1. Could you tell me which structure in I, II was used to calculate Rg and Dmax of the Cα atoms in Å, for residues 129-168 alone as 12.2, 38?
2. Among I, II, considering only relative contact order in percent (Cα under 8 Å, 6 or more apart), which has the greatest calculated value?
3. Of the structures I, II, report the one carrying the highest value of volume of the Cα convex hull per residue in Å³.
4. So if we calculate distance in nm of label points 7 Å out along Cα→Cβ at positions 57 and 105 for every structure here (I, II), which label has the highest result?
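Quick note: the coordinates plus some simple rules give every number you see, no bench work behind them. Predicted, not measured: the structure shown is a model, and the values here were computed from it. Cβ atoms are built from the backbone, for glycine too; each structure is taken alone.
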Structure I
Amino acid sequence: MSMESENSSLGKWWGRLVAAVFLGGQAFVHLLTGKIHVRNTSEQMTVVGPESLPISLLTAVTVGMVFTIGVAQEFIAFGAGTAVGGVLAIALSRELAPLVTAIVVTGRIGSAFAAEIGTMQVTEQIDALYMLKTDPIDYLVIPRLIACCLMMPLLTTLSFITGMAGGMVLAESVYNISTQVFLDSAQTFLTEWDLICAMIKSVVFGALIAVIGCSWGLTTTGGAKGVGQSTTAAVVTALMAIFVINFIMSWLMFTVFYPTSLG
């Protein structure tokens, strides 16, 4: 019996994942038509951006400091202490800043999207939108998708700067690596391609968070219990998708399409 229940749950999850893919395609088509609710989009940008900023920056500064602790002592022991800033800059731009920011936003925003829209679904508010001849994709999904895709690069950029600042302060105060040496190293190691890749990743992660959160909300059934289950499933699915897509994008960006002039 438990095996049947598990298979049923897995089948339902795959079905909702396929629905999320179709929702993403529909949202893209609707975006091309220019049907954008400006007020809703502005409200969602505030929720995704400014309201997520404090926790994103706090996470970024701790990640930057922890990374510095992990590499500085070993680098100094091998006589490469001057490279700490550059290594931190590469790690933050290529992986840590976009990935950690996406994780934070998924926990805060992806869950909120799924819970809010899921509640609307089980209370028949989505049906009311159809009765009013309002497409839920235009009214609910598109504003959240735009907000995530616009705010994620900004949050990632600020997280990168904050993480670098945290690592720099720790490197100077604990490991006697001067600020100038730290910044010179970062400037030497960091390339425009690294920053471009960080922005591309952040936009893709933002789209994943918005589409999965909204899709799981729109496919919610079973009342209050179903809303809770959808919220949890949306966060887990979004995180899984982010990790998988991050691997694929990193491999493509820094192996297949990596500029040979930088290699």
Structure II
Amino acid sequence: MTSTTTTAPVLAEARDTRRVRRRGLSPGRRLPASRLIGPAAVLALWAAASAAGQLDPGAIPAPWTVLRTAGRLWTAGTLPTDILTSLERAAYGFAIGLTAGVGLALVSGLSRVGEALIDGTVQLNRAIPTLGLIPLFILWLGIGEAFKIAIIAIVVYIPIYLNTHAALSGIDSRYVELAEVQGLSRWAFVRQIVVPGALPGFFVGLRLGVTGSWLGLVVLEQINATSGLGYLMFQAQNYGQSDVILVGLLVYGVFGLVSDSAVRLIERRVLSWRRTLSS
């Protein structure tokens, strides 16, 4: 009785010590708003340099000049139309790329035949610069919207496939053996073993795919487009309107930051069971 009474406080103290050490090593939970500190610092430096006359207004207009230009374009209806067009292109391309990346990764990761047929082809596609496919896709699909959406889909599906496939290949074989011992069906094995094991890699690929869709869009919208943020920037380049170009770049940047933050938020909710340094 005395031994049990003495051991309990010792175990509790050991657990507290381990908890303190873990908290000392961990950076702690990261607040979503903390990601704005860096962009805010860059904006402050930009404003300070402009106010001090260190920047050429013709090359890099002041932040307040860019804001006035954005307000003028929004009031005129140009900016809302271009934003909606860009969002539509990005959404279609992203949806196709997401579906293709996940589907191909599952077929390749769960089947030896699928891996033999798919993985090498995707790796070959990965080695070819995606923007270098533009002339070929124009010949195949024309110079309209179809080829733009197709290129965005390729930019999106490659990182999603690679990271999801890597996560599937990295699932511990002991879990597979355990599933066989438990007599799990194929569907139960996929639902209880494969999906949880692949989700961390999938979300890494998803974040890269979201960012890639915006990077591809800024180039594609300067090719035979009549609307969109890239078209707006291309027209501004012809007339030397650097403030309009900066408006387009800032909108792209905001879209990229917001979409990446949304994916991170979903990841944190879906993978709440996983302990990480930021949890």
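1. Details: I: 17.2, 57; II: 12.2, 38.
Answer by label: II.
2. On the way: I: 32; II: 24.
The structure with the largest value is I.
3. Details: I: 158; II: 197.
Biggest value here belongs to II.
4. Details: I: 1.7; II: 5.0.
Structure II gives the largest value of distance in nm of label points 7 Å out along Cα→Cβ at positions 57 and 105 among I, II.
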